1. Supply the structure label, taken from 1, 2, corresponding to mean count of other Cβ atoms within 10 Å over residues 48-55 with the calculated value 20.2.
2. Which structure, out of 1, 2, was P(r) over Cα pairs in 20 Å bins from 0, in percent calculated from, if the result is 33, 53, 13, 0?
3. Among 1, 2, considering only distance in nm of label points 7 Å out along Cα→Cβ at positions 192 and 288, which has the greatest calculated value?
4. Using the calculated result 18 for relative contact order in percent (Cα under 8 Å, 6 or more apart), pick out the matching structure from 1, 2.
Structure 1
Amino acid sequence: MSEKPFNGVMTPLMIPLNEREQIMESELRVHINNMIKSGVHAFLSPSSTGEFANLHLSKREKVLKITADETNGRIPVVALIGECGTKATLINIDYAQASGADAIMATPPYYYPLDQKSILNHFIEMANHSELPLWLYHQPNDTKLLLEHETLAELAKHPNIIGIKVSTNDMLYYYRVVRMFQGNTKMSVLMGEDHSLLPALSIGGNGVVSFLSNIIPETIIQLCGSIGNGDLRQAQKAQSIIMDCFEAFFTLKNHNPISACKLILKNRGVFSSEITTAPFPALCKAEKEKVIQRAISLSLLNES
């Protein structure tokens, strides 16, 4: 990823799986090409959307190798490599470098409560170890750890740290990060929540890591472009579509939006199943019917 700062849409790739949770390689390759043709600007693979935390290391490595091979340099590939332990994370950096990634991304070392100095040291050791540029990933809802602004400012001084993905509903935190790096020629700030994309870009964010870009890439790209062109009305229309999708697939009883979106890709003929990794719950028949009907009503699927 030589161009800095990065601007645009990074898609965290969904991974097609069969009943034994094996990766359906040919389907993943089709999805990769569809995303590139749609105009997305980078991939995050493996990723949270790609069920990274539930995959064995060997499967993460396989996902990355397939992504890098099929992408073949057309757009950058970023690998999510975070672990609880620093040494384990360094091992993941090694496989990412060997597997063709262009950059890496890591959360704070989740599970144990840690002070900011420990988090700082964790990221500095990664940045020193890696030959690839490093993205920070602020995701407090899942990691239960905060990247405080003072820590982030210190980390940004490292020449190998190039940006941050912020997944939070705390827009004050996000705005302070954006202000911190305004005019910075190295650091990018990406929003990690689709429902907050319009306000995030409006206050100066560089782009998005978009879950929904797996099924509505053109809409996500349109919103980014509209903000860049100063067309607020078009941006609002795009955000309205995003919110309709968010409300349809993120409010299911079992809260499995990954399976819901895989079901849409299945009905488009891209994936052969909507299976997700255990312990994610499977969608029941009624939920599947609801997803399909909502997708049809939102013009994401044609009525059969």
Structure 2
Amino acid sequence: MSVRRIAPDTTRVGWIGTGVMGGPMAGHVLKAGYALTVYNRTRAKAQPWVERGAQWADSPQAVAEQSEVVFTMLGFPRDVREVILGTNGVLAGARSGSIIVDMSTSEPSLAVEIYERAKSKGVYSVDAPVSGGDVGAREGTLSIMIGGDEEIVQALQPLFETLGRNIVYQGPAGSGQHTKMCNQIVVAGTMIGVCEALLYGYRAGLDLETMMASISRGAAACWTLDNLAPRILQRNFDPGFFVEHFVKDMSIALAEAEQMNLSLPGLALVHQLYVALKAQGHGKLGSHALMLALEQLSQVQVKSE
């Protein structure tokens, strides 16, 4: 099968999932001039894009029936399975030659299953999870990790370029999701490091902003320190990435590691701290709210003077 040229004048795009990250991402596609059809479980969250010119569809199947390329940006693997493979899902409405792009963070094995079932119907499937949080979604600077057929990935470049800057093909179906697991393992270790550094600096009597001005330009430099540490000091734990979604991601990574006979004790420790944070009722906060669990252990509250 040949892939049609992807461009605003030739390609109708569907977008399913218009939450904290999916909404801004859909907005970039619309702004680039593509005809866009949207669906979200809660219709009100899609309304801003409808008001800007997108069409509303009543189901994932209806989105696929009106689109050559359908993006999904969802919370959990069960959502991905239902939205893409369910009775009224994307694959039920997708025509031969169309493309499904799942940008959710999900199970590598599910990405492979979707690829195989889509292929049997003459439909292409790509797994393309992202990193960069709400900031990257709003600014169109996401890192996109892609698994699937390389020819299809190359054809999708015009759309990927509306969403991110670091767009890297990783290999066959499932490779994008495996790469995202590597990303989340690093993020987990970095997050606890940043939170513990702030705890230590606070108890040591340092001015935390002055301290960060030093370490953020040395070997400790990282995205988390630049973007999330300031939010922690402001006691702003609004979600750019939900705690409950990060717990899900780490659970997937640990399950995959077990299947590969790997021990990842660092990830397991951070996972348990996040499970505790979620149990304390903070699942809807941002992932940087890990500070709340660590503060409770030491009975101290970090704040900028």
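1. Considering all the candidates, the number was obtained from 1.
2. Details: 1: 35, 60, 5; 2: 33, 53, 13, 0.
Structure of origin is 2.
3. Biggest value here belongs to 1.
4. This figure was derived from 1.
A short reminder: the numbers here are calculations on the coordinates, not readings from a lab. Since the model is a prediction, treat every value here as computed from it, not as a measurement. Cβ atoms are built from the backbone, for glycine too; each structure is taken alone.
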